[in-house]
Structure P
Amino acid sequence: MGTWGVAIFGNDTAADVRDAFRELIEDGRSDEEATSEVLRKFRESLADPDDAPFIWTGLAAVQHRLGRLQPSVRERALEVINGGAGLHLWEDAKLREKRKAVLLKLRGELVGPARERVAVRRPRRKPSPVQKGQVFLLRLPDGRQARFRVVAIDETRQGDWPIVDLIDDRGRAFQQTGEYLKGKWKRAQYELVSPRFKDLPASEDLEVVGVDRAEASLIFDRGYLMWSTLRDSLATLLDDPKRMKVR
């Protein structure tokens, strides 16, 4: 389990549980069927004392917010909250207290009135504006254009996300570094996501200028950004040779 925040869904396990339950409901499964399927899918994590608390609180939270809280899930989540299970994972006392406050807020929701049932529909998939092998220019906020090569398309439930390398006009890939990389350099590769249709780039900001069929590898720790975030970031990074350059 990766813990990165104090929020209910601020870790991998709880976020995965939330997504799994919602997707099953989107696919037309009943509340009971979705609950059973999630618990089956995460049965190994349920046996882990560090992971189990996040499964019960995450599942209870998403069910409550969708107006589909199952009594058995509610009771297990309350046991977790009342017993302080999982709080030891926050070694910093201030963060631990913040996490405790988040859990107490969830407890109040679980013992309070049930929410109205929320209609859940499968999201419309967002198309990729570019295809594998294409080279395109993306207009930055300052008017400059950044060049990219589409390495692959990640076909997800929400849409087709292009995975791209930032390249120069000779086709050479950029490398980037930052404080989180501790002085190491890695290829400037990004997976561009569009949670909403309006997050897709405007046609006037994107121009396909060629094709490059050369195979390029995917890197595990590539960046995951929205198109707008990438545009804003590169407007600064391309001017900083200490963080971005062709190597």
Structure Q
Amino acid sequence: MMCARCLIIIDCHLNFWRLLALARWGRMKALSVVKWVFLMVGAVLVAIGALSYKKSSDFLAEAISTEGTIIAFARLPSTGAIKPVVQFLDKEGATVEFTSPDSVNDKYNPIGKRIEVVYSPADPQGARIKSFISRWRIALPMMLTGSPFLLTGIGMVLVGRLKIRKINHLRQQGQVVQANYQSVDVNHSFSINGRHPYLIVCQWLNPTTRVLHRLESDNIWFDPTPYISSDKIKVFIDRQNPKKYHVDLSFLPESAD
């Protein structure tokens, strides 16, 4: 049941991503929001998992371990899951009966089987079967679901910041060249909701090495062709490594869409 909830969470947030891409906020704004949504969703799910694990660990640290016996099975009408009904004697000698929150396979855990039980002296009715599942039942699915969201969000934030740092460095320390405008191409390797961005393509001949470099701009979410009035495009190039560059797009208007 917990895995089904995880799948529902993933589906909901993937649908949210699609909705953001459809929204009239502009594609780059949608991507900007998506990275923070992924980061927050991942952080929340991982935090829930960590808190659940801590709660289980704290319970086990003070719990008393004893043996219990499976005396019956309870089947949940909603899911059909089989929950064992366990009976044990607490430290005072009183008989305690509880239904485990964890499902078991009754083929391998028949009635009469002796199993290890842990319980809090303050609340014997809250006893559990001591097992890997009882400790990780909530923590593991939440962490496994949240980690990809969290790592994706962190990655998107880091990539964005590194890109901004690179552009600023090239603007301040790079060599400014006037590259020859070649064309406006569609970037078929990337899309949002079926829409592909545009690229401004230029060429620059390195006067020292006589190597001709093809230079591509960042993604542009509208056709920039009508706004290109010159056959020269300003490009900032790393003085030591021409493969590091930034095509200046400051002459383009901002998209209102």
The highest value of volume of the Cα convex hull per residue in Å³, for residues 84-147 alone among the shown structures P, Q is in P
Calculated from one of P, Q, mean count of other Cβ atoms within 10 Å over residues 156-163 reads 17.1, and the structure in question is P
One of P, Q was used to calculate P(r) over Cα pairs in 10 Å bins from 0, in percent, yielding 7, 25, 24, 22, 17, 4, 0; that structure is P
helix-only ellipticity at 222 nm (-39500 (n - 2.57) for each DSSP H run of 4 or more, over all residues; to 500) gets -13500 when computed on, of labels P, Q, structure Q
Comparing P, Q on distance in nm of label points 7 Å out along Cα→Cβ at positions 196 and 212, the highest sits with P
Comparing P, Q on relative contact order in percent (Cα under 8 Å, 6 or more apart), the highest sits with Q
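Bear in mind these aren't lab numbers, they're just calculated from the coordinates by the rules spelled out. Please read all numbers here as calculations on a predicted model, not as lab measurements. Cβ atoms are built from the backbone, for glycine too; each structure is taken alone.
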